[in-house]
Structure 1
Amino acid sequence: MSITRLEPEERLTGAVIHNGLVYLAGQIADDATLDAQGQMADILRQVDALLTKAGTDKSRLISVQIFLADMADMEGMNRAWDAWLDRNNKPARATVEARLADPSWKVELTGIAALPTKA
């Protein structure tokens, strides 16, 4: 089975496609000055772009893990999530508090999506 890497960087790849699945690397906001809701909205925009590039979309997300630097930001993060979420195709989700690599980041998200099956 082939492996396709999308948006490779110095230490990681933005998404890896293998065996009908898209694995998203931890996504962080481009603008770390935003609040948790703004950072999450920016991350979800990036997720949409990566999934489109991979040939799929948010309706095919299987699971998502969200890391919050502070659980006090859960409400703001969820406002962005709820505005973006495909209500008919909700992924499995876990949200945990974690110290992120840069103290200015409030949210990080990773996940797995399925590619459409070929007819």
Structure 2
Amino acid sequence: MESPTGLSTALRRGTLEFCVLALLENGELYSLELVQRLGSEQTLTTSEGTLYPLLSRLRRAGWVTTTWQEAPNGPPRRYYTLAASGKAALGHFRAEWVAFRDTVDRLVGTDPK
């Protein structure tokens, strides 16, 4: 049986990449900005150690593209941008998520209707 902490981790693992794609929908961001934005949401708090492999997977899948840009101070930063295929994947996830969420809400009795 999953512990409450394990359940949160499993839910986060299954949705985090789509949350990252959604954040990139509004424009390019670099990894630390993504960590900070996710961290501002209590249930999505994540570390750079979790995010970097996820971003690499998204890049290899072709869902994000990257560019290097000079930083005001310090080394250059890799910025991530949502690719057309990432936008399509996000749209598909949104449709699936609504149906999934509605079904779970109905079955576990959290449907607000």
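So here's what we get for this one:
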| quantity | calculated |
| --- | --- |
| Of the structures 1, 2, the one that 45, 36, 20 was derived from, the read-out being Cα extents along the principal axes in Å | 1 |
| Source structure (of 1, 2) for FRET efficiency 1/(1 + (r/R0)^6) of positions 68 and 92 (r between Cβ atoms, R0 = 30 Å, to 0.05), computed value 0.50 | 2 |
| Given 34 for relative contact order in percent (Cα under 8 Å, 6 or more apart), calculated: source structure among 1, 2 | 1 |
| Structure from which 0.95 was derived, FRET efficiency 1/(1 + (r/R0)^6) of positions 52 and 76 (r between Cβ atoms, R0 = 25 Å, to 0.05), options 1, 2 | 2 |
| Label whose coordinates, when helix-only ellipticity at 222 nm (-39500 (n - 2.57) for each DSSP H run of 4 or more, over all residues; to 500) is calculated, return -8500 (choices 1, 2) | 1 |
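None of the figures in this text is laboratory data; all of them are computed from the coordinates on show. Just so you know, these numbers come straight off a predicted model, no measurement behind them. Cβ atoms are built from the backbone, for glycine too; each structure is taken alone.
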